[in-house]
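What follows is a set of structures to go through.
Every read-out reported here was derived from the displayed coordinates using simple, explicitly stated rules and does not represent laboratory data. If you're wondering where the values come from, they're calculated on a predicted model, not measured in any experiment. Cβ atoms are built from the backbone, for glycine too; each structure is taken alone.
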Structure I
């Protein structure tokens, strides 16, 4: 497991984070996102999606559970587990396993509602509010490929 944290004081800082991490994700990655409502989870997904060439309008999947985007360098699947009950989470977790393989980029917001059903290789990003409306992005990797992504991201800073 590798870890990396960065404080983003402005939207430009968050855009730079997305610009730096996007090329590292182009072979596919599974990313769990944690953070309070409004912390910036969907904003980060939008910025990364734009960096890999997604042309569609990226929105929060809060009410539809999954948004799919296919116009970039690789397909992006954006899940939100917030509104699911226990039975729904178990159903979606089977589907999530399929989205953890191959050259695809999968984001899961509110992954804490997965009931620990996401044991496979992944990057976890926790977005927290800091002083002066800053955001702290704390990344952890689980898996060799994911460790390399974190190590390569560190080199950008």
Structure II
């Protein structure tokens, strides 16, 4: 069960929306925190098991994480697990439904951090309520994704 779930209706076909969501370098165009990503370890695109490095920023803070694609069903789902070293951080999931030129995209975030990390992350990351922070970012992400897909 996810900790945060946000949906948006987009006037564009599912395959197009999926292509945008899984285009790692462009994710920085949609997200207020993620600045993009790049495929690593020989991966060249969104397939199950492929790894990528995600880059992020919040104010002056900058960090990167390693991510592993867990679902890559073109036109219906793109998911990945985020780790920082050996620690599981989160799972992100984009599910697309609809027909023709109308797509509903649902973005979900599930917090996988150990409790000690959740408690200590407020001062370190400058985010006291990660769920509320991510909800706001996810709403912005889907609004920007919608604008790009519909243009």
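Comparing distance in nm of label points 7 Å out along Cα→Cβ at positions 8 and 24 across structures I, II, which is largest?
Once distance in nm of label points 7 Å out along Cα→Cβ at positions 8 and 24 is tallied for I, II, the winner is II.
Match the computed value 3.5 of distance in nm of label points 7 Å out along Cα→Cβ at positions 16 and 120 to one of the structures I, II, and report its label.
Source structure for this number: I.
Which of the displayed structures (I, II) returns the greatest value of mean projected area of the Cα convex hull in nm², for residues 56-111 alone on calculation?
Answer by largest value of mean projected area of the Cα convex hull in nm², for residues 56-111 alone: II.
Give the label, chosen from I, II, of the structure having the highest value of relative contact order in percent (Cα under 8 Å, 6 or more apart).
Max of relative contact order in percent (Cα under 8 Å, 6 or more apart): I.
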